[in-house]
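Only the coordinates and a few stated rules stand behind these numbers; no lab work does. Keep in mind the model is a prediction, meaning the values are calculated, not measured. Cβ atoms are built from the backbone, for glycine too; each structure is taken alone.
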Structure 1
């Protein structure tokens, strides 16, 4: 009977080993899914293409949604990496713990939040203080900032789902709430689209990496005596553009997929030059 049990154990061990090898092969073939903050996703997508070119056979799929959606995707297992331009909130930490995730985080680089308006708007630049007063509702007409006599219509993505909107609220608005007259859109894409085609002189926020895309980029001034700076790859990287935010990656530290950490390290080398700051 003892020899029979040994044979059965050996068969089970062999089968388990075969399954383990098969699982590893599936893992190696599956793309690494990255989801999260749209304000940083285009930059991550560019790095993903470089990484895949340097590492044939490792595919990275990047989806730009929002920090909240990216973190949710990581927690529910539909993404291996979340891009976030804000910290996790308590409910997200709790959900991750309940799923048994051991979340790791790392600063990756910097992104810019651009201020876009209608190409018909003659206003070229605004100070941080003016932007604060516009989005909190203290300034309601373009003539108050040197523009035409026309009402200001504000657009933003949702808070707290959008890390870019949260950062804008904290950095530009001193943490004050958006004006009740703000129109909250489902995506930055819709904000850009509305600003590009609307007859109204709307103003909104969007990823700096997108450029103008049919809108007008407002030059942002730190104060009344500072020069206006428009977002660009250079002004975001050197942080001379005033609305520049750090973004990070979150991933499950319990994951045995070493491709994830290799990709994280690669992005850090691109975003921070290999030096965490």
Structure 2
């Protein structure tokens, strides 16, 4: 039984993301499988999704500007009635090919993470797509509970904490399996004004770290928190007129994407 889990709290994502992720899994997996969402509200989530309450934490999470430390709830010794390896997927990943190999790679007791391309000189895993046996990361949770603020400040991101502290160490998925949309898919300047972001041929999952999410990619929005310029000309002119916010002109010109049809094709119910 292939076991996929995800987690949702609050209103940032919610049922549309959960339902699309489930549908994407169905299209790209060989049964049997089980899809479990740990959430604080199951309203609007399709019936095929096994909704379970959030595992909870015995301490108050620190408020941080980086790292998604709420994911630490999944390091509990028990996750509903799940046992053995589970594949965790962020709600905003886009599945583009069959994901069966994520369940057969390595040994059942391995902790396997996606590769983070943002720190090329650091062997850092990415927890947007990672597999671990239920309960194996409990020692991390126990240590985190002793001094949450200090650990969050020291490691900044929960994925760095998992990479450095997972019992027995971690392994990484093959580099071609998981693509980082901003790093691997969007075109470099000036091609970004002429061609939409590309999908790497061997990629199975595309992750959307940072502010850019699949909805933005479909619409051709690099960062919805900044002024949005729909056409290349508008974007270029705004950069030279100082309409790009706090960016310098080089960064501004690089931070433009055209609408991405292949994201819409794969990220749907």
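The table below gives the values:
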{"read-out": "Which entry (1, 2) yields the derived value 19 for relative contact order in percent (Cα under 8 Å, 6 or more apart)", "value": "2"}
{"read-out": "helix-only ellipticity at 222 nm (-39500 (n - 2.57) for each DSSP H run of 4 or more, over all residues; to 500) derived as -6500 - corresponding label from 1, 2", "value": "2"}
{"read-out": "Rg/Rh (Cα atoms, Kirkwood Rh) derived as 0.97 - corresponding label from 1, 2", "value": "2"}
{"read-out": "For distance in nm of label points 7 Å out along Cα→Cβ at positions 161 and 201 computed as 4.1, the structure of 1, 2 it came from", "value": "2"}
{"read-out": "Which entry (1, 2) yields the derived value 2.0 for distance in nm of label points 7 Å out along Cα→Cβ at positions 57 and 249", "value": "1"}
